[in-house]
Structure I
Amino acid sequence: MAQYSRVSGTVGLITLQNPPVNALCAAVRQGIVEMLKKALSDSKVKSVVICGQNGIFCGGADIKEFGMNMSGPPLVQVIHAIEDANKPMVAAIEGVALGGGLELALGCHYRIAHSKARLGLPEVILGLLPAAGGTQRLPRLIGVPAALDLITTGRHVIAAEALQLGIVDQVTDHKTVDAAVKLAQSVAGKPLDARRISTYPCARPSDLDALFEGEMQKVRQRARGAIAPVACVQAVQAAATLPYTQGIEREKELMVTLFTSGQARALQYLFFSQRAVSKWSTPSGARWDTSKPGPIHKVAVIGLGTMGRGITVALAQTGLSVVAVETQEKQLMGAKKAVSNMLEQGAKRRGVAPTLDKISYSPNIQAIADADLVIEAVFEDMALKKQVFQQLAAVCKPGTFLCTNTSSLDVDQLASQTRSPELVVGMHFFAPAHVMKLLEVVYGPRTSPQAVATAMELGKKMGKVSVAVGNCQGFVGNRMLKLYLEQAFFLLEEGATPELVDRALEEFGFAMGVFRMSDLSGLDVGWKVRKGLMLGETDVSSGQSARIRQGCRYSPLGDLLCEQGRFGQKTGQGWYQYDKPGGRVASSDPWLHSFLESYRAKHGLVARHIDHQEVLERCLYAMINEGFRILEEGIAAGPEDIDVIYVFGYSWPRHRGGPMFYADMVGLAKVLERLEHYQQAHPDVPYLQPCSLLRRLVASGSPPIQRWREVIKKPHSQL
């Protein structure tokens, strides 16, 4: 898994061979050791270059080995052998040098990178830290502040920044191996003591204690309960305060703690889940991802409100030709300006030219006649969307894929408005559409595999994490979210405050609790949707009937606040109060607390003590229970689909894996027991009744999440 050759007479070349990214599996590590011995014993060789085949240096450790009994030489020892070599060692970095790959390069005496190469230590994203000397060498090489930034965030840097930081010695636009060979020849015979990073003193600023104290505070706030970033700070602190040999031992101790943690399990599960959802299939196991996507050259967006503008930007950034249609002139002019600003800002961040020339605007729907794919993004109203789809069916050329950005409406009803329902698919973007990573691709019973494949491929081009799901109200994400929100409202009715509920959820790891998030997005958004859904029913805010809908408990609290003109941050008042309309700092609102007391008195509700545990169990277990129903109904193919949707679309804390993984970690029997408890306490909330799939899983011995599909597919009679 590593090859040795001699080039230019005096340079040994060690090539890593483990496609696709030359991961450092046991065979590669063993190969490096053996090839290094050959190079060092070859009397004709004066210096050595390490490179990777197929234009990629090394993508890091082989994550498939995690959790297995490690074999072969440890990477730490391999890197020490490279650093201790008596001949100059040069890393020729092409493609990527990530994680263990960068640590391997840091063990070399010199590093040269291609201008398009990316470097980084992303272990923290998997709940780990760079444990092959990365936390000890990098601070010694580039200084503590810069090393902390890279190690605690896991971000990648391009070669130019790596050169500026001092990670690499040279950057080239030419063949990297050739440039590395020239560098190796130029340094042959030179002393190496000053090139061994482990021997460098770590620069210690006078305010070192204050630096780490501030960094730890910042990281804890950003991590929201994740332990890996905190351990990364502790490891770098060891580099700054201890000799290298003691620092490397501290790095090892911290890694052992992380490696055996539930958080590392969750983050690695999420890593593999993100890969799995791209290989989409039906719940029965039929593979649709082998379907060939349709050719897409020109795309149209109908409706240029907030979502339509974001979708237009996301499409233009892929390089596709985009036709943006908005029939209202004032809205069209505003959209042109907003889209241009977003494209220019995005291009500036990425250091590229803005793709303004990719978009044409029109007030006339006839402009989309030659589009290969159309995304409808008008207001969330079924009658309006049906009208648009009737127009699309009349205007578009045969074979055009018709997509809707609905967040909850029936995709099949929209498909029925066209002559080719097999070409209709949902593409549920999340706001802001050009930023958020998640895309729910919704297929109905008549949607063709090619239509789904086309939408999934387009999502991939836009840099989205795309998940294919079945058609139902709310699909996966919003269907589960509805129950999460309802439980939060019920908790207020029973004695909680917005502050209590939000604090419990934020301590769990959410960036924002239910009510702070509601104030940010605007209470009126959900109010308009609820009013549309409840047309013809009893006034949602009057009398006892307001608390019962279709025989089920309903909380009108959000509706009542909207009737008071309290829409959240935009009005300066919502569940919290703000110093001004548009303000961002939420403060406790005495009026809101008085309002809740009056509401309870009016409806004969007696406030009781509610603790953080009840908040989490009520909100999260109701959501998880609905997730089991979604799996049982075949709306999602597996628990990974649900978890990826929640992490990338709803800010579920990554280190907790997703709602279904969290249920597995807590224990399915406990989730079942607590749901039964709350259902008995609240018989007017039917969805607290545990799902039959959850009961079947518990009866089957609560198999690990990777085996849930076996129970889902097994007939009841076989259990």
Structure II
Amino acid sequence: MQKTTPFKTFLGEIPQNLFSGFVVSLIALPLGLGLALASGAPPISGIIAAIVGGIVVSLIGGSKVTITGPGNGLVVVILSAITILGEGNAYQGYLFTLAAIVISGVLLVILGFLRMGALGDFFPSSAIQGMLAAIGIGIFAKQIHVMFGNLNAKGSIIELLIQIPEGIVHFVSTSDKSSFYAGLVGIVSLLIMIFYSKIRNRYFQLIPAPMWIVVLSVGLYYYFDLFAIAEYPIDKSLLIDLPNDVFANFAFPDFGKIYKLEFIGAVISITLISSIESLLSIKAVDKLDPLKRRSNINKDIRALGLATIISGFLGGLNVVTVIARSSVNVNNKGSNRSANFFHALFLVAFILLFATELRKIPLAALAAILVFTGYKLAAPENIKKVLKIGSEQLIIFTVTLFVTIASNLISGILAGIGITFVIHMIINKNGLLFIKNTLKPNVLMFTEDEKYYVSVKNFSSFLNYTKLKSKLDQIPETKEAIVDFSLCDFVDHSVMENMNNYSETFERKGGHFEVIGLDDSKPGSAHPFALRKTLPKNMSSKEGILTKRQKSIQHISEEMKYSYDAFSDLKIEELPSFGYFKMRKINKISNVLTKNNCTLFDVQFSEGEMIAKQVIKTTMFHIQTQKNLPKFTLDKEGVFEYLLHFAGYKDIEIKKHPDFNRRFYLSGKKEEKIRAFFTDELILFLESNRQYHIEATNTGLLILSKERLASVNEIKALAYFGAGLQKIIEKC
């Protein structure tokens, strides 16, 4: 059988990527024109960004199925930059903004080389949602007036929103026939965007909704031109304005204000939003990839930066990764970067072959596409989702939203970060927790039994999440990873959401990702992404709200016929009599599984005092017996240092079992009774299973594996081991 090479695979997938690129270009064409117009830039600038991005990023990018071009998030930023830098001269402001775009591209390249792709994780999730909603409202506020055929609406976002009722009345009562017909086209276009997904005809669905708007708009022009007696009613000023020779009239950036404060502010805003939008989109598209590939984010940031530099020098907008067009690419079986490249080539063909037809599209039609886009970014459903996570998240969302609308995006995102930090301090009633521990190493990762174990200490939030992420990104997604937050006093919403993302990624790749250590924390709500705060000692979490780990333990209890109490205040009287707890104080027992004198549980205990005090949480199995057992400890050879507590004990060897003697350390004072207890059947059982620390008193056995909380799989294994050991002991 002939081996398939990557090159042959690439060639074999060209037809499907060619088709996918064509479908994406049908969406990118009207969106590119519309986003440029909404940004206050010439329409062709959006197409230039899509073409340059498609070619450059497809050649040197680090992602597989993403599509690049102008993005929704930059509309408000570019429009603001053109307005401020132009000081009344829109075209000159556009040239100054092109210079800012070029500089932002340079910064993106530098960030990529500095491997700063993880910076996108520094921003709180709810603050990002608030920022995106503000962008959506900004797009909606400006474009709804254009959709009604009014190009003269001016003012801030708030002023434009207030003017909407007046704009509707003006549209209904206007005597300007051109403006009225343009508004009708805009309304029909908006209805197409709204009801497109509800039309189930497969032939109709072959053409994306934005392209239907283009086709019908151009068709309307030709209807009046060829069949109608009256002239086309929409004035030329309300149609798209493209240069006669598109690719011979490039605009070039003006760096005349490079040292001005407002120019620097524009550069920072453009870089910030373009990087955030791209990072969010790349992560989202990776989830859609049917081949479960992970993008090289830093490489992609460098490619986007280079594409942005070239686009800016040619008169184009920023190049970012766009989620909507990327998802269309995946849905149409785009499988590699060639789909992005083909989408760019089709856009070149459209501009060269159909420039005349594109000039017949009313601005109101493109505005309708953007009105729908803006609404989706700020839809009430998004607010409801944030509220479900927690009321504090709604505060963060709202503050970011209103500050962004009232000022600018940089102020908005800074306000979001600030209010998030303040809320976290209020919830914890301990600002020193964050101030003292932000810069400290708080993540420890090691491997044990071919599993990756990650322990997080103090707190985990957007402030220090990059430390945790850098460790998790080192773990192959086909392996098993356990993240333990039991030493954390606080875990925020952004971290919880990212843990869920990792879990989904590992599951897709065939690995296993599990979060433990949150059972003793109080959730902000019943939502799985809600923030978690550790409860004070001897307090139980709110009953009825189980963590994912507790739900899995509950499933194990049902499967193995155990009774389960997640919030038990059980006290096992015999525990302090075990040597393991001789110098340790038991604080709390929880997640209790019980059956036939067997108890599996999580226990929290402390050792040492004052500044040397250490809190430890682990999972144990206790067997209460009716028989008089010999006192002993059994360990994997040389593992537990606390065997020193059994001063005077020596390693007891069992005759005829040299392998057992080599693998285990058995100690106790009454050697003959201990040897009699360790029957051949018991030894065979111990040798056939994983090795645990086992300690016996006269009436009970204590079993544990590691001095940490057990994962769900480890709990199940411990339960089976304990049950099997009980059966053998009962026979003795």
Structure III
Amino acid sequence: MTSFKIRILFTFYLLSSIVCYSQSKNSEKAITSELNEVVISTKNNTKKHQQITSTIDTISSKELNRANNINFAPILNRVPGVFMQSGSLNTNRITIRGIGSRNLYGTAKIRAYYKEIPLTNGSGETNIEDFELASIGTINILKGASTIEYGAGLGGAIQIKPQQSNINESSIYNQLTIGSFGLAKGIIKLNHGTQKNNIQATYSNTHSDGYRENNEYNRQTFTVSTKHSLGKSDELYFLSSYVDLKAFIPSSINQNDYINNPKKAAFTWKQAQGYEDAIRGSLGISWKHKYNNNLNQTTSIFSSFKKAYEPRPFDILKENTHAIGLRTQLTGNIKLGSNNLNYSLGGEFFKDNYQYQTYQNLYQNYPLGTGSVKGNELSNFKEKRDYYNLFWESSYNLSSKITVSAGLNFNKTSYVLKDLFPISSNDPDQSGNFKFKNIISPKFGVLYTPLKNISLYTSINHGFSPITLAETLLPDGQINTNLKPETGWNYEMGTRGYLFQKKLQFSTAIYSLNLKNLLVARRTAQDQYIGLNAGKTQHNGLELTLNYDWIQTKNISINSFINYTLNHFRFKDFIDDGQDYSGNKVTGVPSDIFNAGIDMNTKIGIYGNLNYQYVGSMPMTDSNSLYSDSYTLTNFKFGYATNFLKKLTLDTFVGVNNIFNKAYASQILINATGFGNSAPRYYYPGNPLNYYTGINIKYLF
């Protein structure tokens, strides 16, 4: 995009703010919200955040149920600035404002929390797709480096909050869903809510044969969330999650197979019958204490584990991880002059032990169809990874219309690697230590509320992305102590609010993220990569959200939404392996994303929604010599819910995804390399036209 187009967009942004300001004067008398509150919303959800000088999107439980409850991708992809690629139910990559796009096989550089329990491991990798959607109440997405309380990551953070039972209600909920490609899912949920105790337990069992070869998926989850009032000043929260997963891996395929035989699995993955077999668990206890009306403290202790076995064509990986941590936060306010100074300070300590071994995969020595066969040990490592964050954030109302905020995050991260494999001339000892320099990330922001229903904000934030220990290993097995974490400054301005008696809710943001010490994973063998600092990138972007309530009566409600993301991401200074890619588009990020949809609900129980998504093309190589095709997806869901004798609720539904049967790549592998005479495997084919149908039954005791 030329600088001229950037100026046009900036002018559009300023004009839209002026128009919103002038329009709001006509409706000012009809607005009754507080002066110091900002309305941030997605469709069918309005959440009040006080004194926010950054971009936050909240996905409500109603929005989570807009589509089927199988895949996170359609849900997250409706949020501007967020893009989740999904090669299969267990192969996903989430990026926020382009951060994380260079991670090859999963989500990294974006922190995630299950309430206050970190879902991100010691190497910065995250798997939120393991969680049962039916157990989630809301998802908060905090964009950019403004997440001081959650580690000041360049991309931001995702916070999942569990569902809670309704007060004075005990119920049992059952759901059965069936669909294309052998989909079958069952859910049982128990709810019990009183004034003092709130308990919800959810069990789910999901099976899918998958659209492609070697694509079978089986997952069981069990989630418990409780809240207990211990008096006027104390509350206790208990959270636990357990996942048992076995999912086969079709992997990516080359361009010819993608066009002519998209159901095909990668040849070697099919021969080896590669899969992921894992159990994961998280446990946390939080205590919230109210000292007085001006001071509260929340302290959480948590633990998690993962055991995994993954046969791959090139080896077999065995993993074992255990983590523990502590998080505490003090929030309050004090009188400063004529106004209150609101503040938050605290810290988070996290430590995990990660042990992994690789073994030979001897599948080629056995008859076709045998699958993977474990051979001799190839490597044996044990990592100790720990970090701690100390954070402080405060805001002060200079007047009834102006709020200033500031914050600071201090991070210390270190790794210890122990090589347990017998040392030889071919296998040197790779044991060693790696410690980052202390990283201090400041944050500054100003919020201006000219009217009760309109707010304008601007912010400057610093953030960083941690280095994984695997990225520090050189081909000779030694640790590269010269690597630096990616760091950057994010500059942002935006406006949000509502107009026309709250019928129109809007949010816009323009930002510029300047990132240096770009980490590049250079491939040295089929499953070997080294990390390098290769340059700088500049991420300029525009995000827009519009929600409109067309009809709101006792008998019917009709609402629509439009979300738009424009990505102007460039390599500012990027030289890799002697090739200069400066000025090229950042790899693996769409040029733009557009979402639109309409929802309908009626008093008699009929409901439905229609959703449309456009995803622009994206470069698949750093040289920008190859691009993915842009694509559109249209999804539809229709249902009927009714009550029997006030105790029994019956909900039946049917949905169709990819109505027009579009061929598209649901995930790409950037900078793919072919070995031998094989073509590079860039593409994960997306599902064609597919359906699902189901029934929900809820019984009140």
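Upon calculation of mean count of other Cβ atoms within 10 Å over residues 100-107 from the atomic coordinates, which of the structures I, II, III produces 20.5? Clearly, the read-out refers to III.
Have a look at I, II, III and say which one yields 1.8 for distance in nm of label points 7 Å out along Cα→Cβ at positions 148 and 436, as calculated. Can you show the working numbers first?
Numbers: I: 3.4; II: 5.9; III: 1.8.
Here the read-out was taken from III.
From which structure (I, II, III) was Cα Rg over 2.2 N^0.38 Å, for residues 268-619 alone calculated, if the value obtained is 1.23? Write down the numbers at each step before the final one.
Values: I: 1.07; II: 1.23; III: 1.27.
The correct label is II.
Quick check on the output: -0.23, -0.48, -0.87 is log10 I(q)/I(0) by the Debye sum over Cα atoms at q = 0.04, 0.06, 0.09 Å⁻¹, derived from one of I, II, III. Which one produced it?
Working: I: -0.19, -0.43, -0.94; II: -0.23, -0.48, -0.87; III: -0.15, -0.34, -0.82.
This value belongs to structure II.
Have a look at I, II, III and say which one yields -14500 for helix-only ellipticity at 222 nm (-39500 (n - 2.57) for each DSSP H run of 4 or more, over all residues; to 500), as calculated. Numbers along the way, then the final one.
Details: I: -14500; II: -17000; III: -2000.
Derived from the structure labelled I.
Coordinate-derived values only; no laboratory data. Bear in mind the structure is a predicted one, so any value in this text is a computation, not a measurement. Cβ atoms are built from the backbone, for glycine too; each structure is taken alone.
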